[in-house]
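In the part that follows, the structures are each spelled out as structure tokens.
Quick note: the coordinates plus some simple rules give every number you see, no bench work behind them. Being a predicted model, the structure only gives us computed values, none of them experimental. Cβ atoms are built from the backbone, for glycine too; each structure is taken alone.
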Structure 1
């Protein structure tokens with residue numbers, strides 16, 4: 001009887017779903033675009049990292065922070081590739097409990113790290129515009145390395161309790177997830193144990209990462225605008241704002257889908273079931289795809305180095 005109960009409450013696997021209700025189109029028509037997105041994203045970020053690493057003239061604070069963003073995006077892609085492409089290429093829907101908990105931990109950790117890096121990049125733009133003469137002396141390599149280490153430790157420390165708490169629950173419902181990767185909100189909702197602790201901790205994560213980081217980024221741009229408006233020359237005014245365009249695009253691409261997805265999971269019970277699925281793909285796949293493109297287009301120095309490599 002004990003074995004039967006354990007089997008009932010602890011199913012061996014979770015079942016992932018690509019697009020709920022659209023299983024009949026799980027074929028190459030979806031797999032090929034996804035593969036193309038992954039290939040372009042990985043190549044784009046890898047080329048950008050290679051150029052920054054091999055070109056000493058790009059060893060400046062802005063490009064070092066950009067390389068941190070690229071590494072984070074690559075980590076996020078690697079964390080989702082096995083299950084996303086496994087479903088659409090091989091119809092492999094099963095994922096073990098431990099693998100599911102590990103995946104959601106890495107996805108959430110990289111999301112937290114990326115949020116921290118975007119905050120550091122906002123601070124970097126503020127220093128560059130506010131005090132350009134002391135820019136390099138303020139953001140030295142040792143300080144940037146410490147900032148990066150704090151970002152990683154923050155992401156791991158905040159997200160580590162998630163899989164540990166989820167692993168303690170009993171799961172007695174149908175263990176089918178609506179996404180093609182593991183999300184803590186979905187896994188938590190399938191538990192038949194008391195999940196009030198997870199709900200409180202999830203709210204804490206939302207406040208600390210989404211709300212606090214986005215608020216600090218907003219305040220950084222308020223200070224940037226205040227500094228820029230004090231510039232007398234119209235040309236310098238536009239040039240200063242132009243240095244922030246790429247970062248603003250990265251911030252919007254990251255926070256808007258994640259804010260929307262968080263609100264839908266918590267309050268959007270009557271929304272279309274396809275909406276959170278589409279937003280889930282957008283917030284995981286679009287930023288790693290667009291970030292290197294936008295930064296390469298906006299940074300003349302980086303763009304010229306990339307063109308030189310491909311011309312050779």
Structure 2
């Protein structure tokens with residue numbers, strides 16, 4: 001029998017712009033599953049697509065001993081972990097045995113760290129005791145920089161996306177700049193591609209035969225917001241027109257970084273998750289908003 005919290009969005013139509021399952025680690029599939037667990041009716045509106053690069057792009061960092069010059073491996077997304085893991089040969093260890101006395105840190109945000117399991121770590125080094133997994137208390141790139149501490153000239157490898165067809169959000173550049181300011185030598189590794197999903201990406205919201213109005217829409221990154229705006233423009237629509245069509249639709253952002261990015265693009269956000277280590281936080285915030293509306 002379903003737990004009470006799984007019914008917190010019962011009957012609600014919730015649109016989400018998260019990229020679908022594929023080369024990007026399954027964000028869309030996870031959101032869809034969590035919504036169904038809560039009794040909601042998911043409305044997928046993926047506005048960006050995530051594709052893993054050819055493993056050869058990461059090959060220089062995956063050869064035996066290739067990570068020895070680095071003190072840390074820092075991931076800012078689940079997609080980066082998935083892409084790095086797929087490219088990592090199971091029979092080779094980028095951390096050499098000769099350097100096994102040195103401590104190595106692998107860092108990730110929130111629930112993304114679930115992917116840093118024994119299978120992943122064993123591909124990096126035979127000596128699992130050499131590797132420390134770091135998950136910052138504040139699951140943001142800024143929190144990750146703070147958790148890593150002073151770099152003192154050490155090198156950190158950052159598998160991050162290349163952005164195609166969209167303006168690169170400031171999240172990754174700011175993260176790399178923060179690492180440099182903290183004394184790290186940040187090395188950017190092309191792990192995957194984030195691109196616009198195309199001119200038809202907003203059809204589920206604006207097509208003449210589109211279903212009933214969503215009760216809410218969830219953005220989980222700034223790139224998704226820009227992708228939706230481009231999709232609306234391609235369909236002859238605009239964000240103000242969409243808001244006017246469905247004035248009661250709750251607009252939610254998965255954390256303050258996404259909310260700030262949406263605001264810079266002119267998209268007003270009603271609900272911002274204060275617990276953003278996983279998607280549960282933003283769905284809890286939406287459910288609380290609907291509950292308060294009933295009380296009023």
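To test your reading of the models, identify which of 1, 2 gives 0.55 for FRET efficiency 1/(1 + (r/R0)^6) of positions 108 and 164 (r between Cβ atoms, R0 = 25 Å, to 0.05) when calculated. Walk me through the intermediate numbers first.
Working: 1: 1.00; 2: 0.55.
So the calculation was done on 2.
Figure out for me which of the structures 1, 2 the number 33, 53, 14, 0 belongs to, where P(r) over Cα pairs in 20 Å bins from 0, in percent was derived from the coordinates. Value 33, 53, 14, 0 for P(r) over Cα pairs in 20 Å bins from 0, in percent corresponds to 2 out of 1, 2. Hey, distance in nm of label points 7 Å out along Cα→Cβ at positions 140 and 196 derived from one of 1, 2 reads 2.8; which structure? Going through each structure in turn, the value belongs to 2. If Rg and Dmax of the Cα atoms in Å, for residues 60-131 alone comes out at 11.3, 32 when worked out from the coordinates, which of 1, 2 was used? Of the options listed, only 2 reproduces it.
If relative contact order in percent (Cα under 8 Å, 6 or more apart) is calculated from each of 1, 2, which structure is the one that comes out at 27?
Details: 1: 27; 2: 19.
Source structure for this number: 1.
Out of 1, 2, which one gives 15.2 for mean count of other Cβ atoms within 10 Å over residues 36-43 as computed from the coordinates? Computed on structure 1.
One of 1, 2 was used to compute helix-only ellipticity at 222 nm (-39500 (n - 2.57) for each DSSP H run of 4 or more, over all residues; to 500), and the answer was -9500. Which one was it? Working through the options, I get structure 2. Which one of 1, 2 has mean count of other Cβ atoms within 10 Å over residues 28-35, as calculated from the coordinates, equal to 13.8? Of the options listed, only 1 reproduces it.
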